[in-house]
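Please find the structures below.
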Structure 1
Amino acid sequence: MKILIVCNNVYVEGNGLRTAVLSLLGTLKQKGVDARLLSCENDDPSGPQPDFPLKHFKVPVFEPLIEKNGFRFAHADTNMLHQAVEWADVIHLEEAFPLEIKALEIARELKKPCVGSFHLYAQNVIANIPGVRHSSLLASALENYWRDRVFNLCEVIHCPAEKVKENLVEQKFSPRLEVFSNGIRTELQPKGSRVEIGTDGPVDILCIGRLSEEKDQTTLLNAMRISRHSRRIRLHFAGKGPYLGKYRRMAEKLLNEGVLSYTPEFGFYSKSEISALAKRCFLLVHCATVEVEGLSCIEAIREGIVPLIAESRLSSAGQFALDDRSLFKAGDSAALALKIDYWIEHAEERNRMSGKYAASSLDYSLDKTTEEFIKLYGSVL
């Protein structure tokens, strides 16, 4: 079975799709599947390259904003697309952009089946465009375009979470919908992490994700004005994005006003650095209002950190919470502050739950995910 994975770019860091695609590609090969990648070439000539490389397509006017969000478009070269699609038995489309539209057109000409993975809501895109970020009409139009030009022309759609399936059914996506995680690498017996915070602190709180509108780190920063323990808290923001300057200024203001006594830290870290940080931090806060799955969240939970996750109609990350103590209403800083204070005041309970959270990561094993994809591919042949 020959599988062609189509994705604009997997070599620019800063988005979860990159991790999902590279992980799937690697584990498919480990299981003996001939899987190859059609994607934009890697800028690093000494680094890995796609099997079917494409040139970078720079979008006029918007290219700086696209780069800040950790994304890049590929030039849909017709000759390379034909070569790739002709080679494959099944085409796996990871997005619904012009590259995938062209790949789908060629696949239909050659009578090759297509599988689509739903990785982005329209709000993930427009939330970062000034002037239209709150336009429900534009969001609806974009999602309908993706539905009609790509997803409804696929044999099956992979949904990374049950909430994604519910939303796609509501929006009249017609192919068969299959639900399973994008998957993470897990240990056979993940262990919890005991974190001692004493009576003075610091209490380290981790927030992972692109620094952008829809990830809503603003809610965490505003919660510091309400928390009874804000002067004990040290915030760690792991990620990059267009709002880095804005969040630095908000953090500096909190520090200058005496709301915080520890300087918030901002950084972009490797996988191993994130794992080490998650092991020593007391809580993980995930504020995103738009999140198809949220692999960075479960990857941190794998290390035993206890999460606080925003509940939103367009976020599936709440599925990782084991009970209501780890959930709060999206955008509600007061509710978040209340939950942060609860866990600080119940530190032993946090340490007890750490092991349970680490064990829960096994439900999202990449090995299980890959087996599901292999079955999915076989079902469309």
Structure 2
Amino acid sequence: MSREGRRPSPFLLLAPHPMPRILIVAPSWIGDTLLAQPLLRRLHDRLGSASIDALAPPWCGPLLARMPEINEVIASPFAHGELKLRARWQLGRELARRKYDKAIVLPNSFKSALIPFFADIPLRAGYVGESRYGLLNLAHKLDQAKVPLMSERYAQLAEKPGAELQRPLPRVRLETDPVNTARTTARLALDRSRPVAAFCPGAEYGPAKRWPVRHFAALARELARRGYAVWLIGSDKDAPTGEEIRAQSGGACENLCGKTDLAAAIDLIACARIVVSNDSGLMHVAAALGRPLVALYGSSSPEHTPPLSLSSQPGSARIARIEIECSPCYARECPLAHFKCMNDLAPEQVLAEIDALLAAAGAG
């Protein structure tokens, strides 16, 4: 029978292997990848055991490798927006030899559903997205009112289509590597004798999500005065911003942006007594590591993509934002050119959130 003609039961998860094999087509953003971890945890909890592989872009691979639910990360060779239909067919046929029982497609694009279809995976779940009927045979329709959070939308895919999402979501975590931490801190000559404050000043989506350089610099000066070692952590794209913060802080912080890969960044964030981050992938990393976190929101909203620790570990994260009429706008750059949502979020307000967070944790 052809792939199109199959009528699989939505309850079929265990055929034909004693341990079901599941392929996750992962998102292309670091933050979204972390928001998918409750789905992975729920699959394990439901099945008792499962072998879950993830097909992911190379920049998300180190993150998935730190998730205890993932068996293997398969690097996707496709750049953002590339169709390359024949190459997708070839990869699908290679994956067909693994005989997966089910695929769950997290991106909503048409092309992201092609590989599981070409791999002849009998159950292929995901949201309808770009009219993916046929490519998916467990097609979910998104009800944004019922599942407002991105993490909930991913976790919903563990249910049969139309079923209610079970709350609360499972708590998530990332594994750390002490050996890698020691190697990285030694290579970068980092001071571990003082408590660490980690700042994540980048945001891949655009400048409207980034707290101003002068505010990060002022906060770095104050925390350094209190005895903290302040580390700026981010990608090579964030290195110029990090250097501006370091310079404006008078050298009160170390600019590590672009000096680590993602795996090392995870291990360095795990060292932090406090993390201050824009709404970014590294914010979600800090939350998954359970680090005390102050998350900065301006153009985006914690109503949609909050740090998961905000609900799963009460008291471990706080939101810093100001209420203005035009926020959230979800724009990449401020459409009104005043950027009040971040300019008016003063360092003193963020410092107050840090103090409240550390007081609740019993750490000064």
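Comparing FRET efficiency 1/(1 + (r/R0)^6) of positions 138 and 218 (r between Cβ atoms, R0 = 41 Å, to 0.05) across structures 1, 2, the highest figure is found for 1.
To test your reading of the models, identify which of 1, 2 gives -12000 for helix-only ellipticity at 222 nm (-39500 (n - 2.57) for each DSSP H run of 4 or more, over all residues; to 500) when calculated.
Attributed to the structure labelled 1.
Calculating mean count of other Cβ atoms within 10 Å over residues 194-201 for structures 1, 2 picks out 2 as the one with the greatest value. Suppose you compute distance in nm of label points 7 Å out along Cα→Cβ at positions 202 and 346 for every structure in 1, 2: which one lands on 2.6? Matching structure: 1.
For structures 1, 2, which has the highest computed value of volume of the Cα convex hull per residue in Å³, for residues 178-321 alone? Walk me through the numbers before you get to the answer.
Working: 1: 113; 2: 101.
Greatest value across 1, 2: structure 1.
Taking mean count of other Cβ atoms within 10 Å over residues 26-33 from the coordinates of each of 1, 2, which one would give 22.1? The structure behind it is 2. Among candidates 1, 2, the computation of mean projected area of the Cα convex hull in nm², for residues 42-81 alone that gave 3.4 used structure 1.
Values in this text are rule-based calculations from the coordinates and carry no lab data. A quick note: this is a predicted structure, and the numbers were derived from the prediction, not measured. Cβ atoms are built from the backbone, for glycine too; each structure is taken alone.
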